[in-house]
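Take a look at the structures listed below.
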Structure P
């Protein structure tokens, strides 16, 4: 994301000067200079301040804020303030207030509290976005538009029900097609009039907060509809901003693995993807890396924005641990290494009151620069100045792709069995982590992505096979690619209707097996994966649990079998030659030791290797620009560790020091090498 006004990694974050007096803001500006902060996100939650009633708009405070920041060397990420509607609007126009899962009308309060299908909300959200665009379209401080904030949550009001019916007409055309897609002859659910269709919530088809449903087709479509509804509101603001400022990019901050919105659809509508990274102290670093790669994948590998992270502690988790010394910088560089062109925080100064007053900030409540967190922030800020434009718009190049699909995730969660222990994200992460341990770059891709650039494509638990996806996978393998899928794959189409003729449905000839039954046991019950002869690094036995597909090899070669139960001796790992390539089927949820050895084996077969050899816990990933690689070496351990440069001599981009051979890296240290 190159910007001629600020051609470097942007450094800054959310700032709320409207909460502070003039003298405090003066102190903040002084400390921003010390920290190297050059971008502030403002106006995120200021709608009530900007618009005091239906017709009165006052941007005086915002004029002064933007001008003051700009004169002090700080550019602006300008939010539209629509993340929380004003109290007067909720009072006068009840239609802006959501109805929750249990059918209760919400009062004013909190955030994520606006109905996306409220005509009132849409009218005023578009109007204030346009007024902001008209006012600041020529201001040199504004680098990017930030629409709303962390979209999420569903609504079940009458306006949403009516809009859902319109959405269904657009998707299916006729009620007959809806009835067929939803299989409504089951339980006598046939619809004869559009207004017979109601929202699936705690009053109708769903229970346990939406974790269960009687009709998966209805619930799936309502999730699609709600994701699309919120996206439509984003597009409404985006389009009016673009009308007045066509050359200023527009984004909104996503939330990584957030379950409720189909982010691949959202990524297509954003000029640049941005997201908020808030791992827990015990979140695996490979899970964070995977999420960065997923955000990068929303726009086919383009750099993204790290819009929010905390400089130290979070305020909403059960135990709000501090980031240990060095971790903030380490995790910031991890984001950059995986494709971020910004490093930004929530927040620049700690709020004095309300729910986020104990959320970490660059400037703590003590209000001066003599804190551990500020000193670490300033050190990182100065390093980003030194790096200048060396990293901007560089790309991560990967030969491995892992398929991730939000609709497939919804369908698995709603599937009415076979196991409550099946966790789609965890199954995906198993395979990602195995490549991560070898420093092999991975792209996280949608089901629509072109596969031609990859050597290996993995689609764990591909329960839902959408139209055309099986054909693309088959062509990929025919052309010489290696494809891996797992248990509980190829079961249904995009309406959650079972593909008849035997599992795994459309994938059956590709993987060369037939799954007759699926056994689901409590997760503490393990079976064994047994190899009678070694296959690459795979040998002896491994554990597996959760689900057990009872499969028959048709054209596939059996590589391993189950070691116990009545299906002892049946295949659990198969390989099928298909065209010039091969497809693997893993029939159960294996332990990490199996996944690691399996990934090592197929990587070796495809001659894929990591950038450098490193000790456990030392991550290495490269970004490329103008044909040159910049390597990030990051030690996630709390003690020193080593890596090996092989035949390369590498130069530190911050110090100029050179390294070759075996190198010691400090605890939680980062080296940026070329």
Structure Q
């Protein structure tokens, strides 16, 4: 097997620390002032604070970051890119300036720009993913978030995640951590408007939080209107000294027009236009979602604790694309974990997780965005039973060894209720047995080194098995990953650096033809994902430089068709950051995003997306109480560029409708009042 060592970019990565991200920045270095809770906080194991999570994450021997939501709320807070764009290791690029995006960690779900896969997305510790492993971007509300946990790769083992990318957990405020009243309005270019209101109350042993959000935009492109309403609430606290519980409620109504992909020539000529097929088929993705979740903890004494996470959700999707998909989903599951920590550094997490999902997938001819003749009806069922365990053993002063094992038993069953030209029925079982070992060394109180070896295992989702014109039967994707890095929080510099290499078998690659029509998902025999993840912050007086740098080297490994070609869909290098002057709640400065080189859109390396650089400015005032505001300009040079692309097998050097233009020059402003 030919190996491609990671280039010697470490020096460049360290130099780029000045662009790195401030989610790990200590509070005194980021002067976006925190909310002050005057009543004093009681420890609540169902809702750990940002500070408590940072202490916990410092014990993880690998890439793990806690994102303070106060940082990104200094500007427009609408999409996952707004929330996670500066998080180390996270590559997120919207398809058309809205929620749907290419969301990837270490090349996970690399081929997907919609209905995500390859990551475990969670809300308050309970999965947002459907039981088959897919998830919806529109479910998350960035403003109704206190902090975000990003666990890259096997570092998400504690949540039972065994996929390549890891897990992202969006943690909501509670009645103890949130302002009693928070009112916010945002508006700007392309008909963008957002109204957000939240109330919180601490009743003593119980507290409550409720948020309401209404968001709409016409979009930079034609046929790209978005209308979303999200309602979040949680209620909980301590029942007694040993038992605590918290309930979470979510209701989402989202309507999204889909403008489709353009050829490179069309994008250069008029990036605002919609694809002809999207207009004629009135392509959309509309759904409603209701979800209830619960986290309960029971203290057993002597450092032992039980934690139960459970959820139930119902979703109704109306989705005109190549056909009209009308899908009703029901998903539920629970995860029971036992956690233990001794006074001398021993730590243990073990658990079992079960989940079940049912979809009634009805399909019709697309007649101008309306249902035509019925062409199929599928009853889809996903069943999962997973077990996991992780033990940390102190080896010597400042040294710790971490070992883990996991077992997964997952079923995917499809019953074709309306067999026509082909019968899509099948019943497949996927069984994985995985291991992990890691080493952590604390050089000092503020410098830590880590390394780990791990395995991952990902069965295909229903959209990969039966989601397109072509039905495919795929094996699970498996990988062995090595990772090493450091955390540095000394003086005015905070760094989060990881270098990794994943050797993957049967990677799930979803391909389209040259006209953008799905070919289905296939297994690539052997591929390699390797790279560098760097994020952090550097404080120079009143200036804070923050951002992230990604080096992505994703390749086939001696493939029979593509040899050692680079995998399509992600730029080889990606830099994003900002430099803000901050003083007493005031802040101002430039923002930037840079893709230094072109990258391939097809696996044959014959069609490329161009390099680009865009910049903006933002400023405002944000304090713990009272009035605040922001003004933000994006892509102020009005650059025409592809924010992300589709992926095809072989363009044969010809232009193809695979390009999704980024937004043009835009201006946004917001006003907020917190009690």
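Things worth noting here:
- When distance in nm of label points 7 Å out along Cα→Cβ at positions 459 and 595 is computed for each of P, Q, the one that comes out at 3.4 is Q.
- Structures P, Q were shown, and relative contact order in percent (Cα under 8 Å, 6 or more apart) at 15 was computed from Q.
- With Kirkwood radius over Cα pairs in Å, for residues 427-506 alone derived as 15.6, matching label from P, Q: Q
- Taking volume of the Cα convex hull per residue in Å³ as the measure, the highest value among P, Q is held by P.
- Which of P, Q leads on FRET efficiency 1/(1 + (r/R0)^6) of positions 123 and 291 (r between Cβ atoms, R0 = 41 Å, to 0.05), largest value: Q
- Read-out helix-only ellipticity at 222 nm (-39500 (n - 2.57) for each DSSP H run of 4 or more, over all residues; to 500), computed value -1000, structure in P, Q: Q
FYI, it's all coordinate maths here, none of it is from the lab. Note that the structure is a prediction, hence the values are computed from the model and not measured. Cβ atoms are built from the backbone, for glycine too; each structure is taken alone.
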